[in-house]
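Read through the structures below before going on.
Please treat every number below as a calculation from the coordinates, not as lab data. Treat the numbers as computed from the prediction; the structure is a model and nothing was measured. Cβ atoms are built from the backbone, for glycine too; each structure is taken alone.
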Structure I
Amino acid sequence: MECVLGGVLMEASFPNRIPLAVGATTVGVRCSEGVVLASEKRVSYGLTVTSKSAKKVFRVTDRMGIACAGLIGDMQAIARTLAVEASLYELNFNRKMAIRSAAKLLANILFSQRYMPLFSETLLGGIDLEGPHLFILDPLGSLIEDDYAAIGSGASVAIAILETEYKRDMNLKQAEDLAAKSIKVAIERDALSGDGIDLLSISSGGIEERFTPLK
């Protein structure tokens, strides 16, 4: 049996084996105007960088997105499943799914697969009639709402920046700058993270996706 801990794939059946690092640094920031999700683009497996252009931040609807740390295939499966469920809900009820409802739905989906889990930590963010929301989910569907979060192998570095500089009343631009800064600092210390930053900004005006190269 395997499990993901901080972006490292551990094999519980063979505890003495060297863990296979899959790596990522992914952050989310909630602000007064919306939510920012961000992640770097490197994919590592063991001691090898297998890709420098991976997408770990996904648009789900025009008011909701997710960002992940873990196995790329499992991230994509989570994004596809949630997008389909949100679209189906909108067709059936003629209204958009609330962000809290989407988070609970995803938590139930992940928990239902606990015997064959998807190896990905997930941040789900969006804005609805209640305002902006940011939720953190582990591979088994545990669900926590918070103002900011960092997941993946570089999380311990990124969270230090978020803890120090986060303010509840910051605007969307300030939240974008903080998310990008936390990932840049993590990239400098985490060998499993790198190769640019994908940003997803969600506000009442919609979603904006942007790539920031590293200098």
Structure II
Amino acid sequence: MSAYIFEPTDLQRIVKMHLDAPLSERFDRIAETLHAVYGEHVHRQEEWIWSNAGGIMCSMNILHTSAKEYLLFCGTAVGSEGHSGRHRAELFDIVINGELQTFKPDQFQANTLIPGDMSELPRRATNGSHLGKECWLLEYARGNIMSLFPFALGDTIFSTQDLTDVRKTMAHSAKRVLSETKLALQRRLRREDAPPPRLDLIADPPRESAEYPTASSDSN
């Protein structure tokens, strides 16, 4: 049994289910399917908050946070670029809209990802990332999630000094962590096993494009 709730390929399949929807509806449809598949592990919030990390400025909407995993929507209406950071966790970015480009220090042409594609950043690897105009992602990370917070908040604390967004980021993350802790404790007291995800609710698109690889990995 996996130590994690989510699997990147399943998340990618869920995103692909809704790529034909208008962008204004895409996030709600993806979130609804995530909740149907993973139950109380996924919570959609109305508020989007700023994220500044590694030079990349985007907005984000947190769906899940625990000690081992996070899942969120993020992106930009105008475009942004910067450094991925070097983390003690794996990061997966699934393109919902627009174009994501990544490269390594010794790479002279970018990896270009379009809706339905997934970028994978292994533990302790790095890349340069460019989010094009109206690029929106479903981002999933697993590993030592708490170790990501200094990177996630560093630009905001020392550069933009937007302490309102620091407070909001910590509040939303803490709320999700407490929700997961409460859920795990309730199941332990009841001696219940966690129900498996409803993977049968994920419908694959009728035709897979050869242009959509399973994942593009940056292993530098």
* Computing distance in nm of label points 7 Å out along Cα→Cβ at positions 40 and 72 gives 1.6 for which of I, II? -> I
* **Test item: mean count of other Cβ atoms within 10 Å over residues 136-143 calculated as 18.2, pick one of I, II** => I
* Tell me which of I, II gives 2.1 when you compute distance in nm of label points 7 Å out along Cα→Cβ at positions 56 and 88. => II
* **Answer label among I, II for the case where P(r) over Cα pairs in 10 Å bins from 0, in percent, calculated from the coordinates, equals 8, 34, 38, 17, 3, 0** => II
* To do: Name the one structure among I, II that mean count of other Cβ atoms within 10 Å over residues 104-111 of 17.5 was derived from.
  => I
* mean count of other Cβ atoms within 10 Å over residues 24-31 - highest-scoring structure of I, II -> I
